[in-house]
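All of the numbers you see were taken from the coordinates with simple rules; none came from a lab. Bear in mind the structure is a predicted one, so any value in this text is a computation, not a measurement. Cβ atoms are built from the backbone, for glycine too; each structure is taken alone.
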Structure I
Amino acid sequence: MPGDSDGFKGKIGRTVKESVAWWPEPATPPEGSPNVVVLLFDDTGFAQLGCYGSSIETPNIDRLAQGGLRYTNFHTTALCSPTRACLLTGRNHHAVGMRAVSNFDTGFPHMTGYIPRSAGTLAEMLREHGYATFATGKWHLAPMEQCSAAGPFDHWPLRRGFDRFYGFLQGETDQFHPELTQDNQHVDPPRSAEDGYHVSEDMIDRSIGFIRDQKSLRPEQPFFLYGCFGATHAPHQAPQSFLDKYRGRFDAGWDVAREEWFARQKQLGIVPPDTELAPLNPGVRPWDDLSSDEQAFAARLQEAFAAFLDHTDHQIGRLIDFLSELGELDNTLVLLLSDNGASQEGGPTGVTDEFRFFNGVPEDIAAAVARLDEIGGPRSHCNYPWGWAQAGNTPLKRYKQNTHGGGVRDPLIVHWPRRVREGGGIRSQFHHVTDLAPTVLELCGLEAPDVIDGVKQQPISGTSLAYTFGDASAPTRKRTQYFEMFGHRGIWHEGWKAVAFHRPGTDFDADDWELYHLDEDFSECRNLARERPDKLRELIDRWWAEAGEHGVLPLDDRTVELFGGSRRPGTLRARRRFVFYPPVSHVPSDASPPLGNRSWTIAAEVERPRGDEQGVLAAYGTINSGLTFYVKNGRLAFDYNFLGEHSRVVSETEVPTGASSLGVRFVRTDLKAEATLTIDGQDAGSVSIPRVLRMISSTGLDVGRDGLSGVSDDYTAPFPFSGRIAQVVFELPERRTPAQKREDQELESRVELSRE
């Protein structure tokens, strides 16, 4: 029978009069099901919210805490993509292919860079029951080499249960010049930084717009908003008024801040009265041991972080006020949390550009102090030093990436006026990010489906924490939770925790396991490994059992060497020749030609009918680091931006009128390079480049324009080419030489050493 007649329960006769119409019942959640709003912070430590102890002003988050519950024993995975995978699926991150960030694909099931169809997302589960589903902000759950305009789109938000998406697919973005995606299409920011643009404001504008449209037309339908800020991941950037607000507030340094925040945590009841303040992490110097320049630089970096967090809190206030005005706040379940602890990627001194960390380049403090007023603004890509990161994790040890408390113990606020009556309550039951999906399902009166779109589903790992809402003293229903990140390991079981810090490249069997009775030692300060070897052995054995059950193996401590996309056959970065036919959409970095740390050539076939056409032919990166190839004032030019140090060459001859072939030949020798311009096959000028970038930028490639912050100060972005570009061809050598491979390994070793 033609048409969609399967399951039709009416009657079809010869005529309408002889027939009985029938309509299927629309999917509807149980009556009274709440709206669900997840507000996810990035790299925000345990102590950094005002209601968790810090002096940073977060009045709107504090308002949610005052009307809801704060959890003090809540844990994540220590890294962004894995935590997001756990949050959305209720399964452990290794079991759903997200051992680390989605930029990686190691060829093992635990690190594919995407969530398998056997692990349905919360959006897929809720939409099946009639929820509208929206995602805004950071995604970072698709293989990044699949995030170009060519897709495939299988793991983008719209294919994983979300009706609408507006945000960025990469793990970080410039807050003033973001790489934006709307649904399945890359788009430009709606206005410029000079016009007051900031991505956090834009994200909340879009979130409000999605909800307004939906509630205007289908007010009876609940919604799920998954709102993921770029804050407070580097770059720490905020409007100038927020930066000005924090001038001088952190001049006393991180030692004083830690003591003050720790005292406030005790006063607020965030930590038990007998909690110890963990000693300074390895590599963190006492504030008074820093030079005056180091102190000035570090304080200004912390000011930028605080301004960024404060500005984000302001956006949360706008969303909460909107929900209140709409009459929806009372029946909206709000979950506010961070994906891991405070970041260690700023290194011991902090950095003006986080890509110094990924390129193994130490910060020049004197040069940084000369640029203090740029920190936090559109020309910086900064991250703070270890000392401020540890302050952000007060009273805990270590940082993001580590399985000690500073990496995995994070704030969680639950706000739902209709159900949570104890405003300002604190909950100390042990829970994990895998527990949030089953919590939402329980509160919505739903069960996790056995099958989604014909695919049998993996078991849910998490345990709902809804039982804690009405009973602060209820014993935790969670019994065991393992941790693993980049070889760091840990396991919590019935109040005890075993944890091992792993140094990359060393034997896993040589790791030193520590033992803590976490119920009595909040900050992991009293190592009981020698006193209780029996308990330690029990927990280590349990870790291996959990590792086998949840797909943790093989252990893998690789990190920066995995960035840049997969080299397996059939992927974009396995190619050695890239041909672009402008105009093309912006290309994210993991789908762009891999130009870092190697030789390459660019050739652009162009036409200048009048002879005065100019503009960018190809640009990769941002104002902080990258490269750009362009025509200006009749001359061909190339600018290599090594973390703000420019090597520029302008052609000795003019670019001819009409058709011509314009090129750059980039030859790497050791860690240096020579860039030579070519016009119709003839050399036209060259420049020596004292140092090449291993990782160019988290921002990718534009062809025919420089669409975001502008790599070079020699023009004003986007500076589109006003002539015609037939094609732009990138050619890469087949492989690196053995000498280059050794140099790359040395660089990776320097990056690893900078961690500790």
Structure II
Amino acid sequence: MALFGGRIGRTVGESEPWWPEPPAALGGPDVVLVVLDDLGFAHLGCYGSELATPTIDRLAAEGARSTGFHTTALCSPTRACLLTGRNHHAVGMRGVSNWNTGFPHMRGGITSEAATVAQLLRDAGYATYAAGKWHLAPMEECSAAGPHTNWPLQKGFDRFYGFLQGETDQFHPELTSDNGHVDPPAQPEVGYHVSADVVDRAIGWISDLQAVRPDRPYFLYLAFGAVHAPHHAPAEHLARWRGRFDEGYDVIRDRWFQRQLQAGIVPAGTTLAPPNPGVPAWDDLTPSQRAFSCRLMEAFAAMLEHTDEQLGRLVAFLEARGRLDDTLVMVLSDNGASREGGPFGVMDEFSFFNGMPEDIDGIVAARLDDIGTERSHSNYPWGWAQAGNSPLRWYKQNTYGGGVRDPLVVRWPERVADAGSIRRQFCHAVDVAATILDAAGVPAPAWYQGVAQLPMAGSSLLPLLADPAAPAPRRVQYFEQMGHRGIWVDGWKATTYHEPGHPFDDDEWGLYHLDADFSECHDLAADQPEKLRELADRWWVEAGAHGVLPLDDRTIELFGAPPRPGSPHAVGGRYVYRPPVSHVPADAAPQLGGRPWRIRVEVEVDGPAEGVLYARGSHNVGHAFFLHAGALHFDYNALGAHHRATAPITLGPGAHELVARFERDGRGGVLTIAADGVDLAAVAIPRVVRMLGSTGVDIGRDGLSPVVEDYEPPFPFTGALRAVTFETRSRPSAADIAATARTELAKE
């Protein structure tokens, strides 16, 4: 009653009613924050490429482009900056959210000391929606068992629809709706693609809101899975790009650079960075390597065009409702172009992760048309990534420009009067949250829900948007990613390329006058050692202030650690699932890759039964244990090479125990299936697959991309499934851990 401002008497006639003031943010602008994944500085048409991005180009023509926008060089950290306005180390997201190192700067979730912009806007009266990729929760916590502390709804969003992992199959995604996992609403055969699905959901939320409360503003965080691998697009989009990249990445990169110069995206006199180490010259590739490379880039281009079309549907919806000009729209990338395709590109990323080189000649002869379809999990080679980052050096994960300088397009007629203009001032991902709060008139509190808040590191970009001559919002910004370091101070930048495992004191710092050297090609370290020392010393000051320490370049080691307290991974390697069980994401599922294991399935039937007992992975790699056509099968899908143990079986009425076990033998092993204590069949696995894909486990069904073609998903088991027990009998080897590490890093 202490908050009641009226008066209560014995009766209504003797009393005085009272209502609290409406939320302060009512009447504020709608806000749409669009995050693209692994999009390089040059990839958008309005940043110099010849790729098809008409929607984003239109937003740029009616708004402003930044050529000084910077990120953290990696996905989860950048997203943490965007949503909190603090630096990634300070909020506990030094690297990918799959990691929890035991240090404050790497917990895999955002600390409660940094309320998200969604939390603050919701408290001020905004409706808050998140659609698409999250990857801001420890992935071990992303099963139905939670805890849900770091899921979107617990971080300020009223609704969420998308995927929690760092990547997903675009045709068969692992979807979450609000706080629970759900199946995709349709199959790719009828045109399903997750980018279209999340936009459909976002439009529905906004339409519902405006139908009932048109006065209530909303914040939409639309984070596409695109253009992260796998590069998937509808067939008609793939067809549009056939033959468009046959000139090769060297020629096309140079042409994109010339377009950037002509459009004023990069200053006159900018040097195109030399080829990154390990990038083969186009003319040195074999005919098969060129054909493969071109088709991989076609898939990327098709996916980007398709994504732009989905954003275009949202823009058209807002325009038809008369709300577009009242909406602050921001479109950006979370880091530079991806390096995970290697020097020649990959048909299936998991070939690379498992150390199994692909036969490019064989792919070109038999599978070239699968690229970009649901039959692939592809990523393009370094040469195309380098073109996408033109004119910059290196890639995602690095603190050179190719990793940290990214596109940012802002459309808001209320503040951007000079449509089509460019802003060249340095700014950073931490500035986005501050900008949104400023636009909404919502202050960042010193305390939130009883927790003292970290100071905001970001500053609003609204003054800069209103005035092209406004100063940069800050004078200093540090960078650190997996040991790579950098710092920008008043137009100067010092940066390192760090080799994992090497002493940090041995790192060589480069010095660049960024105001005169956009692409960081002219190292002034030898000419101005005092300036370099000034910046290097300042890096340590900033590192101490923002929780960067201890410096940590571990990757492989993080995946080989014993289960931490609270982990879903049983210390004894034993997992028991009693249906019904929701889909279990890969990071929370039994760790079977590369080690001996045993799966025991307890069933009860009253007649002939069939269906999936256990499935993991997808069409490209994984396991399927199932009954079909009077036989028991275990299919070990080793990147498209199917090794199957199968045996006829008749299950009489009653209880039965079905078993699959795998024994390591050198580089491979033997897979055996059994029923009621009797071995039925075995098959040799010539080479073990350490990484079983990024898709998790289904019990009693195969709900996403089917591991085998014997059945149509979900092919549920028709008997009673009482329990499924997994037992692993050893720690992973160093090679197994290395494969896991490569996979998790690529999920960014």
query = Here mean count of other Cβ atoms within 10 Å over residues 100-107 was calculated and came to 17.5; which of the structures I, II was it taken from?
reply = II
request  = For the read-out distance in nm of label points 7 Å out along Cα→Cβ at positions 132 and 636, a value of 4.0 was computed from one structure; give its label from I, II.
outcome  = II
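Using mean count of other Cβ atoms within 10 Å over residues 340-347 for the comparison, can you identify which of I, II gives the largest number?
Result for mean count of other Cβ atoms within 10 Å over residues 340-347 over I, II: largest is I.
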ask   = Quick one: distance in nm of label points 7 Å out along Cα→Cβ at positions 52 and 244 came out at 3.1 when computed from one of I, II, so which one is it?
value = I
